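In what follows, structures are represented as structure tokens.
No lab work stands behind these numbers, since they all come straight from the coordinates. Nothing here was measured: the structure is a model prediction, and the numbers come from that model. Cβ atoms are built from the backbone, for glycine too; each structure is taken alone.
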Structure P
Amino acid sequence: MPANLSPEYKRAEERYRASRTPEEKLDALHEMLSTIPKHKGTEKMQADIKRRIAKYSEGSGKKGAKRFDFYFVPKEGAGQVILVGAPNSGKSSLLATVTNAHPVIGDYPYSTSKPIWGMMFFENVQIQLVDLPPISEDYTEGWVFGIIRNADVLVFVVDLSDDELLEQYSSLIENLGNHKIIPQKEITEDFDDPAIKQIRTFVIASKSDKVLDNENMELLDLEINGKFEIFKTIADKEWNSNEFKRKVFEYLEVIRVYTKEPGKDADKADPVILHGGAKLKDFAKSIHKDFSVKLKYARIWGEDVYPGQKVQHDFELRDEDIIELHIK
């Protein structure tokens, strides 16, 4: 079986080869393990990566270590969204509120020790939310950053009721930067370093209901200075999460496209998920690998087109377009 290595894996492998220190090599290996396709054709490669991780971990100054944990979170749904934050920032509570997951929620640090994920429903799509162990100055396992690098969107979670929230935020930025992960509101600039990974990011200011005044919020606004959007949540199961879900969906930059058979209504229960800017030919290929070649034309129903308009291969699709394919 061919390996079919992803561009993310190849970039991580390039970073590993260019690394000069054991710490840099270990970080790149964790990313390689998190991004390598998981199937029978890569089993030997996975084992080799784990062997090298163990080798560099043993030399990292941690004496007596006998076993090493490796975690990978396969992507599901319309996209993978990672919750990152300091201990007790509210990540686990947010995950439990908006998904079907049941994380351990405690008022003590590091109640999350491994990845926990659940599916969040937004209208007719499912989005995967992942809660990771806290990122702190003390120590964070390398695999955490490997999973983050593979994410579609990051959500910074900071505790608005904590007087150290600015230190939490600055520590997140610094730790991610040390692993060449650059959170961005919009992905606009290019970097010469191929190891740098940019990820669309916004900020959750959690526990806003526990704050008696807006001083911390004002300080956070000044610190972020428009670099990221800030979204407030409350520590309450009855919190209306619809606005948050929509924000996550928008940051994924994906579109929903529906299939339609001639003479029948569209099936809107199970949309095809495509990246924004996708063309008709991309949609056809997602239905069947040969359809993009055999496609004669399609009829479309949606915004800014008349019902049943005839379109060709390079027509750019929009969210919630309805497509009726006509094959040669």
Structure Q
Amino acid sequence: MKFGPVPLSLAEGAILAHSVTLDTGRLRKGTQLTDKDVTTLRAAGLDHVTVARLDPDDISEDAAALAVAQALVPDPVACGLALKPVGTGRVNIVTLGAGVLRVAGPQVNALNAVDPAITCATLPDFMRLDPGGMVATVKIIPYGVARAAVAQACAAGQGALRVLPPVLSAASLIQTWVDPSADGRKGHAATKARLDRLGVALDAGALVAHDIDALAQALAQASGDLLLVLTGSATSDLYDTAPEALRRAGGQVVHFGMPVDPGNLLFVGQLGGRPVIGLPGCAKSPALNGADWVLERIICGLDVTAADIMGMGVGGLLKEIPTRPRPRRHGETPARD
């Protein structure tokens, strides 16, 4: 592509690089100049304009952006995504419904490494999505780019984006109390709000004493596809009340603890083929915590392993929770999560 100022006598057919304000309005950048446009510019007193002119082996910005976006999402409906109309060298990619985003990071990086003119920006891998939200944008920076570079970028990014929709539809919440006056409403409301975002129904919930036998019985009687435990006293050991209750009910604990703050005191397990999440105390708040990451992935059909959880530390220092209104200082006693 050739770019630079040219006399008006050579401007017809080229792409206007910068908008020009006229008495009769505005001639916008990106316009392919016609004979009439050139006459209008000359009448306005101009004798030169800055233009771009594509070479024979170039492809226009809009065509290039659309090609790259279609490569990233070759079957939009199957991927749970939609491509918005192309314009000014940009295509936005949005989600059709709620779910969890999967991004093949190495592929996107390879796409972006092909040519600085070809760019793709995405949300982070595993991010929870609301319907209609933008997940990625493809932008071609100049007015045109080499056709060979576009082909290489398309090959690099082929099928790199998809959304995993929810596969679980109902959850049971079991809370325990230490104080007999506890009603569990705060924890139930916060949990319901989390599940509503992914279209998962939450039952009325059970509230039982913070006792191994009582909790084990409630777990055995729970009917949801997903079992959630929120204890009145924080789970601080692999053999504390909630993990032991899961074992007594016939289930197993897969992992306890996570390198995400807030959210350290989480455990995951199985009972009768159903996933069980022992929520940390911070889940009583609607603020983001580590349990959100595990909950969202499990709801969308991902098997969250111990290795997955222990790999969440980078980026796992989340914003300060309400009970910790300022950054922690040396010697300060942290709240239990």
Structure R
Amino acid sequence: MYDVVIIGSGPAGLSASIYAKRAGLNAVTIEKSPFSGGQVVNTYEVDNYPGLPGINGFDMGMKFREHADKLGCEFLTANVSCIRKKSEKENLLQAASVNTCGAEEEVFLIETNQGIIESRTVVAAMGAVHAKLGIPGEEELAGMGVSYCATCDGAFFKGRTTAVIGGGDVAIEDAIFLARGCEKVYLIHRRDELRGAEILQKELKSLSNVEIIWDTVAEKIEGEDQVETLMLKNVKSGEQRNLSVDGVFVAVGILPESMLLRDIADCDEKGYVVAGEDGVSSMPGLFVAGDVRTKKLRQIITAAADGANAITSVQEYLLRGKK
């Protein structure tokens, strides 16, 4: 029986793991990948985390994990298939099996491919995944020129022509990164102005091999076993054109990894779990941290803060249960 099970090992999960250990809680962090860090490991450069200017995302993720390891935090690599509270019947059966009277306290059952784990509380820090365009050719050519991670796959397109679709920080960062090795980079945005940070926009517009295509959406990706052309449509004029490219990098936002939580906690229309800075969800004992919860700013620093706040809420919840 754990005091808290932390699901996810991105900045929010690792921060929660560190704070749980320092609080003396019996905790385990479940991660589905064999390495920690979450989305940050795919970021080529992080320049807005205090004290670590210019660090690459992989190194930052490793530093977070090293901190947790130094404290002796417990980790388990597993896939979680279900999060639920133990039923009254299950409680009564367990009580009978150990010759005690009545049901035990409410506990969570976290079902994984490594077995079932019991815990008094859960911190859900599963993060988010890249959103898709949902256009013809995207699924068929995934891994054959269609990518959602410029730092992962950009090296394959050295000296070639690529397109980035999006207008936020991630899209701009991807275009800047690709411009360092590609002959030509197109940034395709459906509006007439970018949404990313001004400092990123300034750097992007200074690059001679980057061209921004405004007021335009992608309608189809074509190619024979490899991306060859990108069909575009101007949203104002309706004009269509084909753009010859070797790679398409999609950066149109993220979707919360909240499927396991939607039946047990309140979520908004986009699937984000409704919770404030304290991480308290609508289900008692379930706390959320990082990109999976409703919040205005989704950054590494706010994810790390979420992890700390969630554990503080866990401590308060456990103390109330002992009174």
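Taking 9.9 as the value of Kirkwood radius over Cα pairs in Å, for residues 151-190 alone derived from one of the structures shown (P, Q, R), identify that structure.
Only one of P, Q, R returns 9.9 for Kirkwood radius over Cα pairs in Å, for residues 151-190 alone, namely R.
Rank structures P, Q, R by distance in nm of label points 7 Å out along Cα→Cβ at positions 15 and 287 and report only the one at the top, that is, the highest.
Q
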